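K.L.:
Some structures are shown below for you to check.
Read-outs: derived from the displayed coordinates by stated rules, not from any lab. For clarity, every value in this text was computed on a predicted model and none was experimentally measured.
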Structure I
Amino acid sequence: MRKYRLASLWAGAVIALDQATKLWVSATMELWTGFPVISGFFNLVHVTNKGAAWGFLASESIDWQRPLFIAVTILALGFIGYMLKTADNSDRWMITGLGLIAGGAVGNLIDRVRLGVVVDFLDFHVKGYHWPAFNVADCALTVGAGCIIISLFFNRRPAKTP
């Protein structure tokens, strides 16, 4: 049961922080505007993304991506639940990673269900080259994947020899 509490704590924290920051950005900034925080490197912006990561399937002419991404998120949450169930209770990297990914997935799912798009606001750039804007949920998804990779690296088993 401890692993479920830890994963739920991470997921809940991500969802709360993600939704709070998105609500703040939406309440304080006009859509498609922004301002520099660190000149030449980091801006806060208010943009939306109808598609997936980096604008994948974000075309306005496609109208089926919302139900697709909602369905994929629900399936992913089911898989995360299965992975959590089978995870070793002592594997904090795996449990943390699964919690972070679940929280990030739910954070963006809330936007898709509520708004039909995902709110993004973190804009990093160098010499005119911008990384696609992202949000707290996206950060949690990335860090969560990194935690799972670390878990797999530390918990790998030697290959069986015939």
Structure II
Amino acid sequence: MSLPEVCVVYLLRRGPTGAEVLLGDKRTGLGQGRIVGIGGKLDPGESAEEAAVREVMEEVGVRVTASDLHLAGTIDYHFPTRPAWSQRSTVFVCRRWVGVPVETDEITPRWYPLDAVPYPRMWDDASRWLPGVLRGGAVDARFTFGADLSTVVLSAE
């Protein structure tokens, strides 16, 4: 069975004290209350790149182009006790865009220095792979979450 497809984009910039990443306080839906990357579900017939461009605009009002997206890998998320949450995520990093991130109904965006990413407020898997991606690496991983829907109980990285 194939997993529903989603995408996530990590915008990176040089801030006043060094490299920063744009993350968002998720205001609605899956992940509400957590700090997340910018992204969402692919529409039928849409590529991951097309969805990434659309989702960044919808969630934070910033225009990126597909050619500026750097593919950083894929992650499969499995929730055996809540199968509807299971998904495959295509991960992108982007260093060029047009506009200033704004708050929307979905996300309150905020820039974080790379050495101050709030991993305890993110999904449990993020601390296992996101630091490497933010340093220019790639990810190809599978995470299974426990009955609490928050804790990784099995990983293949």
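K.L.:
One of I, II was used to compute helix-only ellipticity at 222 nm (-39500 (n - 2.57) for each DSSP H run of 4 or more, over all residues; to 500), and the result was -20000. Which label is that? Could the numbers behind the result be given before it?
P.N.:
Details: I: -20000; II: -4000.
Label of the source structure: I.
K.L.:
Another question, then. Assign the value 12.6, calculated as mean projected area of the Cα convex hull in nm², to the correct structure from I, II. Walk me through the intermediate numbers first.
P.N.:
Details: I: 12.6; II: 8.8.
Attributed to the structure labelled I.
K.L.:
Hey, Cα extents along the principal axes in Å, for residues 25-96 alone derived from one of I, II reads 38, 23, 22; which structure?
P.N.:
Numbers: I: 45, 35, 23; II: 38, 23, 22.
Clearly, the read-out refers to II.
K.L.:
Among the shown structures I, II, from which was the value 30, 24, 23 of Cα extents along the principal axes in Å, for residues 89-136 alone calculated?
P.N.:
Value 30, 24, 23 for Cα extents along the principal axes in Å, for residues 89-136 alone corresponds to II out of I, II.
K.L.:
Also, quick follow-up: Could you tell me which structure in I, II was used to calculate relative contact order in percent (Cα under 8 Å, 6 or more apart) as 32?
P.N.:
Among I, II, the structure yielding 32 for relative contact order in percent (Cα under 8 Å, 6 or more apart) is I.
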